[in-house]
Structure I
Amino acid sequence: MLKIFTTQLMGIFQNIQKENDWNLEEGSRLVCQTIVSDGHVYVYGSESLLSTILTEALSGANSLPKSRPLLDDHHGIHTLSSFDTVLLFNEELDESLFDLYSKIKLSGCNIIVISNQTDKKPSWINDVDCFLNLDVKGPLVPTDNGKKIGNPLIFAALYIYMALYLNIMDILEEQDFFQSME
């Protein structure tokens with residue numbers, strides 16, 4: 001079972017890299033502009049992704065400079081400005097994501113959506129600054145009773161986060177950002 005899961009997971013990672021190559025670069029540039037300006041990087045993860053993504057982005061070994069949770073202690077959206085960038089991680093392009101996007105859009109900040117692309121892509125997704133497809137279609141490993149187990153959603157979300165993080169840190173290092181902070 002582990003061999004099947006690993007093989008399928010590697011395929012998802014390769015698809016993410018191939019399909020999102022340009023958007024990963026574009027999203028990284030947007031985040032870098034925010035970091036070097038007066039902005040902040042706000043991070044949101046849907047319920048199933050919340051703790052994993054927030055922990056890594058805000059306080060993990062690979063946390064982004066100037067990052068904050070999108071939601072405050074009362075589950076309201078922090079006050080955003082046009083200097084900010086918001087990373088929205090969600091399982092799918094659903095109504096709740098659209099509602100959140102609609103509220104955030106009013107601030108004029110950059111919005112990067114990381115989600116599974118649905119067969120019928122909603123029109124609003126064309127208005128986001130950057131869309132990154134998780135490419136997860138469900139669990140990967142078939143069981144003897146015909147069901148599948150081993151949903152790789154968290155792995156795919158962390159892979160995209162890590163791709164953004166590595167690109168961002170590379171760009172900031174090239175621009176001597178960290179030396180200017182010393």
Structure II
Amino acid sequence: ATENLKRFEEAGVADRVFPIHAEAHALPYAEGFFDAAISIDSYEYYGADEVYFPCTYSKLVKQGGQFGIVVPGLTKEFDKGYPDTLAKFWHGDMFSFHSGEWWRRLWEKTGLVDITACYDIPDPKEIWRPWADWAEVNFKNPDFTDTEFINADTNNDLALIAMTAVKKQPATAE
């Protein structure tokens with residue numbers, strides 16, 4: 001959170017963007033506290049749970065507020081949960097990688113939001129590659145590198161998915 005705060009200060013948005021380091025199921029905010037909630041490259045780890053959005057995340061945002069996520073995922077769902085070309089690299093938390101359509105259905109079925117956009121970001125490997133290069137130097141994991149993972153995706157099954165939604169107004173009794 002401290003490193004992010006420095007970035008927010010440098011960008012001149014520290015009065016509007018708040019970094020936190022907390023457990024996603026126990027965020028320290030009142031219901032309806034935020035105008036918007038954005039998650040980039042983390043929502044897949046806790047948000048793939050069917051009850052997280054309706055029971056936790058959606059409650060943080062005001063009626064009419066906005067949600068946005070960008071998550072690594074797949075261009076389509078696979079019977080095994082992963083493409084054959086990536087089997088060698090697939091491990092537990094990657095089972096949270098899903099298609100954009102899967103994420104859309106997960107949120108839509110709650111009836112709490114209107115999805116305003118859901119799409120695969122063009123050229124996901126080119127966006128992912130700088131992170132992979134940085135992680136290779138800084139994490140030095142001999143068993144796994146994002147670079148090998150990306151390069152193994154010869155069928156272009158990996159995706160970066162962007163989705164936005166607006167929280168519906170409550171129905172009024174007539």
Note: distance in nm of label points 7 Å out along Cα→Cβ at positions 67 and 163 at 1.6, derived from one of structures I, II, originates from structure I
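Where does the value -8000 come from, among I, II, when helix-only ellipticity at 222 nm (-39500 (n - 2.57) for each DSSP H run of 4 or more, over all residues; to 500) is the thing being computed? If you can, show how the numbers build up before the last one.
Numbers: I: -14000; II: -8000.
It must be structure II, since only it matches.
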Mean count of other Cβ atoms within 10 Å over residues 11-18 gets 10.9 when computed on, of labels I, II, structure II
FRET efficiency 1/(1 + (r/R0)^6) of positions 3 and 131 (r between Cβ atoms, R0 = 30 Å, to 0.05): greatest across I, II for structure II
Value 1.10, calculated as Rg/Rh (Cα atoms, Kirkwood Rh), for residues 27-90 alone from one of I, II, is from structure II
Computing mean count of other Cβ atoms within 10 Å over residues 99-106 for each of I, II, the value 14.6 comes from structure I
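Bear in mind these aren't lab numbers, they're just calculated from the coordinates by the rules spelled out. Since the model is a prediction, treat every value here as computed from it, not as a measurement. Cβ atoms are built from the backbone, for glycine too; each structure is taken alone.
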